[in-house]
Structure I
Amino acid sequence: MFSRYPVYFFFNLGWIAIGVFTFVLLLFVTAPYGRHTREGWGPAVQARWGWILMEGASPLAFTLFFLVGNQTLNPVTAVFFILWILHYTNRSILYPLRMKHAERPMVLSVAVMGLFFNSVNAYLNGTYLNLLGGRYTLSWMLSLRFIIGVALFAGGMLINLHSDGILRRMRSEEEGRYRIPRGGFFELVSCANYLGEIVEWAGWAVMTWSLPGLTFALWTAANLIPRAVAHHRWYKRRFPDYPDDRRAVIPYIL
């Protein structure tokens, strides 16, 4: 990849470096949306439209960079494409439409930053599968990398969907009131939904065995681990009886 597409390669490395910086920054500055919304970050939009704006960029950009001029399309990259679109159909359409209290504000600058983040990752992964998809022959589907990666992706998606469902039901039962989430992986971590996404994109990195796949997995962790830690601290401050053995996002570890 370096010899054939050096600009793309160095851009990818630069994006990893920015991800490391973002991880450190988010340990000290919590992104102002959801329960951490606060003034001083500019105008806001309804949360539903903010989610559609920032998440909807990914399937559109990925489709564009994956398909246009693609001469390496094959059954393996078609599976990758379907899995990406499946995830983002949920995140950009189904999740916002099912949101409870979707009228709550989301800072517009956060939505725009999310749009940029998703567009870059869609560009890196879509372009890679477009230009270098020929490396994925049918035998790739029988490899341990593909099998383990798909299993992780599917497992992470199930954890994420189940956890989102728990949170959605909680918001329906008691409007505007936060409670301690119970059930599923919430018995182990405060942010089971984030755990699901981290596992999901780790699976993507394994199944594609690619630099942009690894980059996206690292960025997902860089975004969600600091936010999970902030959520965990928030729960412990708000609820004196919060379970002591529950971790932030990685069971038994963090």
Structure II
Amino acid sequence: MTGTAPYDLVLISLFATALLVAVLLLFVTAPYGRHGRVGWGPTLPARYGWVLMESPTVVAFITFYAMGPHALDIAPLLLLLVWQSHYVHRTLVYPFRLRTQARTPLTIIAMALCFNTANAYVNATWLSTHGRYGTEWLSDPRFISGAAVFVIGYAINRWADRVLRGLRAPGDTDYRIPRGGLYQWISCPNYFGEVLQWCGWALATWSLAGLSFAVFTAANLVPRALSHHRWYREQFDDYPQRRHAVVPFVL
């Protein structure tokens, strides 16, 4: 904790939100994509809703980061680039490659906007204000191992997304069974990769801010992976029985 009341309050709230989200998603499937359904109010096309709800991860993060006294230090700048390497693509490229006609409820978009803004605040402010990262941090085993885990997760996430896109021709909206690579063992390697990424981030930053995001990512994506896995088994009689949902051989 930093001793700065507003910052610490937001940080604590993120851990509490992770617990709430995990419990909620175990009982209620989030109404997006293949799980979309009526009763959640007005909607936006999925790709535009995605850009809107993810935008704080780029814009707010840079804004909060730039306000810190260590914003021009080498190690924080490198960590900034690590974060943005994921979110610039995720916000401005990924949604326009989606081959879907799905729509996202404004309620989901609003909740994501609130979380992403708070998450950007605690992580960006930690890097450039509260954290202390000299150049020696770049040779610290925690940074090196965390960066390696992030890169592995990033590669898995991007690869898994490419496989899913390749299942559909332009204009095709049918779902098919993804195969090959990690899809031989789990239904959602894209989620597995993203959880790995933010575990790597938590290690590379060695911070409660990073840990809060890793915990939230797992709390959010693991129940969603379980929902996806259950949906695949219900939709496809020939779905591979040996596959788990999100962690090979485990879950």
Structure III
Amino acid sequence: MSNLDICFPEKDEKWKKDIIRNSYISLCLTLFEFFCLPKINERNISKYASHCGFLSNEEITDNSNSRFFLSAHFSNWEFLAYLFPLIFGSTLNIIVKTQSNIILDKKINEFREATGNKIIPMEVSLREVYKKISSNEIICFLIDQAAHSEYSVYTGFFGKNVATFSGPAKLALKYRPKLVFSYAVRGEKFKLNFYTEKIKYDDIQGLNDNNIIKLTQRIQDKLEEIVRKYPEHWLWFHKRFKYVKN
């Protein structure tokens, strides 16, 4: 409720409670769907998910350059990664935070890698990311969580100046990959409609502090746009506004 008060001060309490309720429903669906992922394959994937644009399949699978796929804890983000190789025939390298429970962490990653994707633990991500970039592979980042106040940049998000991870922007400005924002929206009968949108940054040249902030802001602007459009799909339970500057 605190997050919704910050992001949608113009909305009444009933609207916010409806969003919270639907956000809980979305999270529960995500949990149940996660454990059903092994039952989904190339033969039946069309029953559960489909790519609805805006990039063509050819643009997504073009490996003449590396590609950064940027997403968020939005709708079923785990399903989004799982279905990617089934739809496009290309695998993802997904940067994840290691869970404190080793057994749980291993089991979750087994599900994540079942369709060919590779997991890169956040603790050792940088060296592996360099290798994947040099091979023109796809690397995935979740860009909606609060960053540590001392290891981040501050960007605008729903009217607040918040600590934000700058890693994707730094790497993008140095290596010039294609930036793609991807997200899924639940449609009829809970089918996931998968969208991909290119984030253009040809106008931002050079790796420096100002450009890092500028590109990070552009990425956050796209996230805010999607959250505003489909607020019930976002994970409102995270303390996104933990570090705020006036």
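Quick rundown of the values:
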| item | result |
| --- | --- |
| Structure from which 13.3, 43 was derived, Rg and Dmax of the Cα atoms in Å, for residues 190-229 alone, options I, II, III | III |
| Label whose coordinates, when volume of the Cα convex hull per residue in Å³, for residues 14-93 alone is calculated, return 140 (choices I, II, III) | II |
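Read-outs throughout are calculated quantities, based only on the coordinates presented, and are distinct from any laboratory measurement. Note that the structure is a prediction, hence the values are computed from the model and not measured.
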